[in-house]
Structure 1
Amino acid sequence: MIENWASVTGAVVQVVPSERGPQWRVLVLEVDPAQVLDVGGWPNLVRGQVSGDHHLAVTCRAASLDESTVAPGRTVTGRARLASPGLVMAHPDGFGAR
């Protein structure tokens, strides 16, 4: 996988445990693909991962999330990358309220 980054803004639909283990969470976001923005000179491979119902699952380190900030209905922003086919990973800084 090539290095790639995008800035993502979306409304939290839900936060669920990750299959990767207890130190991870999956943020399910409702996003407008137009709000999956390019970052610097990096390719944006994340935009293509937004589903037809405008959902995007982003895997984050649990320690980087403030549970009150990522509550359902809140709008959050963060950087993410396509780490492998079908797996969007958040930047280590995580996602925060907008």
Structure 2
Amino acid sequence: MTSPSGNNEIGLLFSKFLTEYFFSIVIVAFAALIIWRGLNIMSGQISQKGLGRYNMQGLGIFILAPIIMILGAHKSLGPEVLSALIGSLVGYVFGANQKE
């Protein structure tokens, strides 16, 4: 039989797993899904129109956004750096010249 303190240790390990590891696994899986789906979409666009400027931007967004999301979820970067990266990505998307 286990002691009550043994059950408490198991509970603490389980709560640590849920708060740290499970969240990380979900974020990485979601980011991988975004990259995979984005590459599927972009491969269709590239096969139809070739590798042009806007297709390169799309590839960059589908790859950079999940990487920023993973780094933010793992708290690998400070909030200032993370907000600068997100701001750069938003500026890249909305600041693109629509005329060619």
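For structures 1, 2, calculate mean count of other Cβ atoms within 10 Å over residues 53-60 and state which one comes out highest.
Numbers: 1: 18.0; 2: 14.1.
Answer by largest value of mean count of other Cβ atoms within 10 Å over residues 53-60: 1.
Looking across 1, 2, the calculation of Rg and Dmax of the Cα atoms in Å that yields 20.1, 74 traces back to 2. When FRET efficiency 1/(1 + (r/R0)^6) of positions 21 and 37 (r between Cβ atoms, R0 = 30 Å, to 0.05) is computed across structures 1, 2, the figure 0.50 traces back to 1.
Source structure of the calculated read-out (relative contact order in percent (Cα under 8 Å, 6 or more apart), 34) within 1, 2: 1.
Given a value of 3.4 for distance in nm of label points 7 Å out along Cα→Cβ at positions 69 and 85, point me to the structure among 1, 2 it was derived from. Derived from 1, not from the others.
Among candidates 1, 2, the computation of helix-only ellipticity at 222 nm (-39500 (n - 2.57) for each DSSP H run of 4 or more, over all residues; to 500) that gave 0 used structure 1.
Values quoted throughout were computed directly from the atomic coordinates according to the rules given, and no laboratory measurement underlies them. Keep in mind the model is a prediction, meaning the values are calculated, not measured. Cβ atoms are built from the backbone, for glycine too; each structure is taken alone.
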